[in-house]
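Where a number appears in this text, it was derived from the coordinates with a stated rule and is not lab data. Keep in mind the model is a prediction, meaning the values are calculated, not measured. Cβ atoms are built from the backbone, for glycine too; each structure is taken alone.
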Structure I
Amino acid sequence: MIHINSITKQFGTKVLYKNASFQINAGEKIGLVGPNGNGKTTVFKIIMNEEGFDGGNISKPDKVTVGYFSQNIEDMRGRKVIDEVKAAIPALNRIQEELSELEIKLTQELSEDEMTQVLERYGEVQSEFESLGGYSIESRAAEILTGLGIGPEDQGRDTASFSGGWKMRIALAKILVLNPQVLLMDEPTNHLDLESILWLEEWLQNYQGALMMTSHDREFMNRIVNKIVEVAHQTITTYSGNYDFYEREKKIRMQQLEAAAKRQEDMLAKEEEFIARFAARASHAAQVQSRVKKIEKIERIEVIKEEEAPQFEWTQTPRGGDDVVKFEGLGKIWKREDGKEKLVFQGASGLVKRLDRVAVVGVNGAGKSTLLKIISGQTDSTEGQCALGPSIQMGYFSQNSMDLLNPESTVMEEVFATVPHSTVGYVRNLLGCLKFSGDQVDKKIKVLSGGEKSRVVLATILAKPVNFLILDEPTNHLDIGTRYMLLEAIKNFEGTVMIVSHDRHFLREITTKVFELDQNKLMVTEGSLDYYLEKRKKLLHG
């Protein structure tokens, strides 16, 4: 369907890929993976003709429709949400206008020939309207928006009234309602809650077209893709299978490559030894010359190993009380900008014990972040009591924490300021775990991306001796490798954790208790994330 042949692309002196090839076949579900900065998004832009390339070619049938969801969304205002989504198929508006004009003509006095012409054209336009899904566009748009968390009560609102995260959902809905033959998606699960991720997962599983997507959510990818395209080390490599298969197969291929390189190295050493030994002997001149030509022609096997991040090690965790936090009858009402009050939740009671790993779940807006803010002392509750246990030392992470960073500090200075008595080596090792190496630690905060700032905040929290971690979406903006490092760190943490995250793989590995916020209430489930999901499924489906 789409063939990328021997593509070469570079920015300045940086080569992203050289003579790289892969293809997107009809109905395939492809995961596009690789380290950040290696050119995954550029692949999408090249396919969409938004970016040129330096060599090679792309073959793409003219009539194939391609939809592209990116993290750069256009400005939205002046339309209702439902109309914004319907506008994703501009041809429908043109056809609807022509249908209306033809219907008006049909009510007028026309000659027999004119009437025949209008009726024929009306049939053609009606058929085109139907083929584009015109008669179902309203219901499809409403269904997709609801699945992505924008219910019927909000679908009539102006798009300008939504925050950036919700506008991303509207942009995603526009791509899905288009239902193209090829779907390109760059991090579609960003800004989605677990409910919406599950809905999107099912939609993509049932999608009949070809899909290529990036995602840092490995479970989401595992459940959807059947092929992996890796962008790394200036090349593009294809693997047949999901993400877990790719990880296993990549290790096997590396082992085989290392073994082949060792065999070649041994063979070359023998040849070079022979040449050195007999180079001065006239009787062996022909043999020596033959072997020199032989090794000159041999293409050396190059083994490029992945750069391994340093292993994170906690400072000694101080021992706190057995009851870490206890809250009873907790409630919160926010005052909105229009002066009206919004009930977030009420009557919430719970107990977090030492070494608990509590996953706080619920749809966006249910109050997950608000609960964590109350517990961490960032805001007061409207009613009820919340108390920390004795000797509890807390580390709190949220996306808003990035605003507290000093823009003029370097990465190293910002982290070192939180643990001034630590060694430079300790701080450098910690930053290395979070993908800040070499000169990157000297970059100023003000020039960092949102994801990089997020990693700096994580570093400031992980550096301190705490026994209670409160983490609000710590995995946002983190690639799979950094998520794995954070996951292993939490597994080895000898303290207590409360976490909001939409990464099921992450939560599945650590959760021992679930706090679910739903319909202004808090429900507590003792057990793993799988136990909670199974229990919830039974309640929903009887």
Structure II
Amino acid sequence: MKIYDGAIISCDRESHVYRYLVEDKGRILHLANELPAVYQGAPRELLGERALLPSFGDTHLHFASYSLFNAGLDVRRARSLPEMCEQIRKFAAVNSDRIIMGFGASTHAVKEKRLVSRRELDQASPDRAIFIVKYDGHACILNSKMIAMLPDKVKSLRGWHEETGEMNQEAFFATTDFITKKVSLPRTLRNMLRAVDDMAAKGIGMMHTASGVGFPLDLDVTLETILGKGLDSGFQTRLFFQTMNLDKIRKRKLPRVGGCFATALDGCFGSEDAALREPYANHPENHGILFHSDAEVIQFAKRANREGLQIEMHAIGDAAFDQAVMAIEAALKDFPRQDHRHGIIHACFPTPEGLQKCADLGIHIPLQPAFLMWDLEPLSFLETLLGDRTGMISPLRKMTDMGILLSGGSDAPCTLPDPIAGIHAACNHYVSGQSLTIPEALRLFTYNAAWTTFDEKERGSLEAGKMADMVILNRNPLAMKPNELLDLKVETLLLNGEPYKKGQGMLSLLAKGLLMGGKI
């Protein structure tokens, strides 16, 4: 038994703040402003200027991809193309992998204001295949060695650009599928364990991972299932399978389907293929791309909804957002469900009509507030794409006031899994009237994150009887101004009432993950 004495921020629906919390055997036993005599003798932690909150959740990331790139080459901090190429050269010199994999190329972070080219990658490493994924996770750049390794069928797909080495749309997805087949099982598991440790350091105790990115036999889905069951720390995994093949869902007896890749309805702003109703301001002939027909999306949603699955689909542009709303609406008319918790991921550019239907139908939105302050996709770039429409991106205040439940994620590896960065961005929207209050922003990554996967009865808020999954911050966010929130630091993550311990081994993970049950 242990007493926490200080600012106890519950993040419940009423945003209660308490003085005392008593934890015992991994559960919250007591929560109030008074401490009954029966608890007075228990060990006590004085919080002082610090605060105790529920542990954070990340409601949308691509864990297998994040794990891979988190342990590899990250070029996001390069400020020129020669600097990026030098990073690649140095990485290749100490790395023996057949394929050099990196993440984070952007036209906005480097002074040249363009992507690195195939020719520059050839010069950086002429004898090794190079695969550099763009910062938005929807395109990549390849060198000649990598292009030569790809099967001919990839070269006939939409988005294939051999001259520049840039691959997007279907060519990007197929290239990614090909390359992930080359990653060894031990390396993948090591990367995953390291990635969980890094997320825990940011106060994250639960992740919603969108999986199925081309590993053979959907190995990433298998490994993430084992990971979710095998972690001995209490870290929680909720898996969304990125597929429209419901036979795969039935075989694994999973309760959720969706994400990006196979269930992405459009592209993204960075590659100018997010599907828009009105054309891009800088390219009047370009409306972006819808990856699926209306009939295909409706059929998928109807079947998944009838089978009792929870559905999430990627939609960035307004045309894709409306397509997602239309499909879910059709599915619920076909087979009404009161507590479906279907969601539309990102919803960066929603329409007023679509938002009203989300409110009416109970469709939630797992969004990424950090996109609002993304150095790799700055506001100035979005203004060139959308012109006067830029102010309509992610209207957090409007969506919240309409009663739409929002939750917070990172879309890692696109942005890093860091709830504090997301909370800060949500409270400092570049359209000031669309900012959230600090309590609302905290709930994006706590109560709302748990709610989106039916976990709110056990986690997400500090309430008597719930799991003692908690985080201690160095300061009380409710006593801070919105522009100060980046000063928050995670001091301790507590799962089941115990401080998180990193460094679990692969054998322990595999043994427990293969033998134990548990919610995934």
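Determine which structure produced the value -9500 for helix-only ellipticity at 222 nm (-39500 (n - 2.57) for each DSSP H run of 4 or more, over all residues; to 500), calculated from the coordinates; the candidates are I, II.
Only structure II yields this read-out.
Work out FRET efficiency 1/(1 + (r/R0)^6) of positions 346 and 482 (r between Cβ atoms, R0 = 35 Å, to 0.05) for each of structures I, II, then name the structure with the largest result.
II
Comparing relative contact order in percent (Cα under 8 Å, 6 or more apart) across I, II, which is largest?
II
For structures I, II, which has the highest computed value of distance in nm of label points 7 Å out along Cα→Cβ at positions 66 and 450?
I
If we compute Cα Rg over 2.2 N^0.38 Å, for residues 10-113 alone for structures I, II, which one ends up with the highest value?
Working: I: 1.69; II: 1.88.
If we compare Cα Rg over 2.2 N^0.38 Å, for residues 10-113 alone over I, II, the biggest value is for II.
Between I, II, which one scores greatest on Kirkwood radius over Cα pairs in Å?
Between I, II, the highest calculated value is found for I.
Ranked by FRET efficiency 1/(1 + (r/R0)^6) of positions 394 and 426 (r between Cβ atoms, R0 = 25 Å, to 0.05), which of I, II sits at the highest value? Intermediate values should be presented prior to the final figure.
On the way: I: 0.75; II: 1.00.
By FRET efficiency 1/(1 + (r/R0)^6) of positions 394 and 426 (r between Cβ atoms, R0 = 25 Å, to 0.05), the leading structure of I, II is II.
Out of I, II, which one gives 2.9 for distance in nm of label points 7 Å out along Cα→Cβ at positions 258 and 274 as computed from the coordinates?
Structure of origin is I.
One of I, II was used to compute semi-axes √(5λ) of the Cα gyration tensor in Å, for residues 322-497 alone, and the answer was 27, 24, 13. Which one was it?
Here the read-out was taken from II.
If we compute distance in nm of label points 7 Å out along Cα→Cβ at positions 170 and 370 for structures I, II, which one ends up with the highest value? Kindly include the intermediate steps, with their values, before the conclusion.
Values: I: 2.3; II: 3.2.
That would be structure II.
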